[in-house]
Structure 1
Amino acid sequence: MSQDVIMLGIESSCDETAAAVVRNGREVLSNVISSQIDIHTLYGGVVPEIASRKHVERVNQVIEEALSEASVSLQDITAVSVTYGPGLVGALLVGVGTAKALAYGLHKPLVGVHHIEGHIAANYIEHPELEPPFLCLVVSGGHTHLVRVEEYNKFQIIGCTHDDAAGEAFDKVARAIGLGYPGGPKVDRLAREGNPHAIEFPRAKVGGSELDFSFSGLKSAVLNYLNGCRMKGEEIHAADVAASFQQAVVDVLVDRTVRGARKLGETKIAVAGGVAANSALRRAMEQACQEEHLTLYHPSPVYCTDNGAMIGVQGYYEYMAGIRHGLDLNAVPSLAIGQRGCL
């Protein structure tokens, strides 16, 4: 055990309280997630204050469960890694405060991890052959980034959204259709019953930025279509709306990713984040990569959602690179990828 690097990963950036134990950056010994979806569904979305309070209630229990499941003690841990941004500031503070207390009490190193870099690192868990450099599409409720992973802890953003993130657009359209929260999985399920070519929604292009994204126009087009149908008294086929909207999002995501790979000469593509679990995106990306002779990597759905394992994995590579944080580590809700905060 002493020769292994055992990372405790803690994640609390939004509405999942999560902890995991990871050995040597690739082997997940435990991965415990406490979701708040049932609570936030009552309000149609995440309520930050409620999320923070629930993290306080569950964080110690989740960490204890992760240690028990991994059959390790706190003394066996090499270092404590924790998400310190981006995310909801109150939620982040719970995880950061807990990690600092553990690191201080155990005399163990503290490693702050960028949430998006953690999502990217989730690909290493089930793909031991995957190593940088590669191109990664990160798609979630708050982010849509096209990132070149140059090294395990060196990243370059080559494309991003100018407005709504893909997951945010899913949530807003789901609400408009009447599906409720969380929107992504519900739209995905309903879309399987619809015709993705029934309605021609726009595929936005950003002038002068061929690898960037924009989804606000698409969201508005869906809302205008629904309002138009209601004003005219026309029947709304929700499954067709969901399928057509989803197809528009997927077309743009796949197009920009493949373009980026061509431009950079990359042969490996990864996808990460909550929307990476979308079945239509996975199918389309697999087909595109096969046609373009690119190798595709993506995590299992459990590692697409926010989880502690991805923080433990990225924390390992940060730790091995010599990155340490002091007890002055703070939550940074708008942390940009590549920034390290206080070292």
Structure 2
Amino acid sequence: MAHQSLYRVHRPATFADVVGQEQVTKPLEEAAKSKKIGHAYLFSGSRGLGKTSVARIFASAIGCTENDLYEVDAASNNSVEDIRALTEGVYTLPFQSPYKVYILDEVHMLSKGAWNAFLKTLEEPPAHAVFILATTELEKVPETVQSRCQVFEFKKPTRAVLARMIAAVAKKEGFVLASDAAELVAMLAGGSYRDALSVLQRVFSGVEGKSLSREVVEAATGAPRREQVHALISALAMTDRNKALTAIEQAAKAGVDMKLFLELVLETLRATLLMRYAPDLRASLQSELGADDFAALETFAKEKGITPAALLAFLNAADRIRYAPIPALPLELAVLELFPE
């Protein structure tokens, strides 16, 4: 029997389970408790933030059972005929609930004709109908529709929030995840709860033990190794252009994702500068980085090559890397700009 994905196993079932979206969950919870239910809601935000999960939780909170809950993928049911079929069913009474709830995912994919067919129902729905529209592209939802909905924006979680969630899930699954390993999984997730759990699942399936270090996560995910990042940071610290270019070349030859490599370089440069210029943050940085990483960065922070100019050069590289025909090129250019002679 196939194992369920972590995202399904740990999908939030109540408002209290939802992490980092209080600006959405609190008003919805209050509305459900006070029975002040609107007829249309619009959830916007990037993928993997829990829009559909919160929609299901809200439906449950207002007394809607599975028999009266309808989930529609608007990406594949986006024609006028699809919407007409849906709206015809809206007017029949619920089976056993006070409401019929319709969750329309990726609603921005509806055709212009479908929006027009949907608008009248959205303007004058039957009392028992509640629509929850979810989109990753709010700007593509017509203003006429937005104005008829209560709009809630889901925010990307901070790295710290994601790391805490990842560590908590790992613990529930019987694993011990080092704090710097949780940070790396959070970075690989790119601000998505769903992607964080997908990465974590990949890590679980690729290891034998229950103790997960950063090195284990690097090996399981193919992320750049800390040593590869530190080789470049060390060369920058010593203002050694040759060694810096060699570190970039070796990472590229090893098949490292250069965009992720650059992101880790930026993280390390930032932490090193904070260590030097904001001593009050040292304790939190040590907790976040782990003892070994902290000790290495402490050494880098004492060297003259780690400067705000170095961080800016690689920050500019991050702007260029997306369009670079050779992924290593923006990093090499950053080094040459820092050490032209």
Can you say which of 1, 2 returns -14000 when helix-only ellipticity at 222 nm (-39500 (n - 2.57) for each DSSP H run of 4 or more, over all residues; to 500) is computed? 1
Figure out for me which of the structures 1, 2 the number 5.4 belongs to, where distance in nm of label points 7 Å out along Cα→Cβ at positions 154 and 178 was derived from the coordinates. 1
Using distance in nm of label points 7 Å out along Cα→Cβ at positions 146 and 266 for the comparison, can you identify which of 1, 2 gives the largest number? 2
One of 1, 2 was used to calculate Rg and Dmax of the Cα atoms in Å, for residues 50-241 alone, giving 21.1, 68; which? 1
Compute Rg/Rh (Cα atoms, Kirkwood Rh) for each of 1, 2 and report the one that scores greatest. 2
Among 1, 2, structure where relative contact order in percent (Cα under 8 Å, 6 or more apart) as derived comes to 25: 1
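Read the figures in this text as sums done on the coordinates, not as results from a lab. The structure displayed is predicted, hence computed values, not measured ones. Cβ atoms are built from the backbone, for glycine too; each structure is taken alone.
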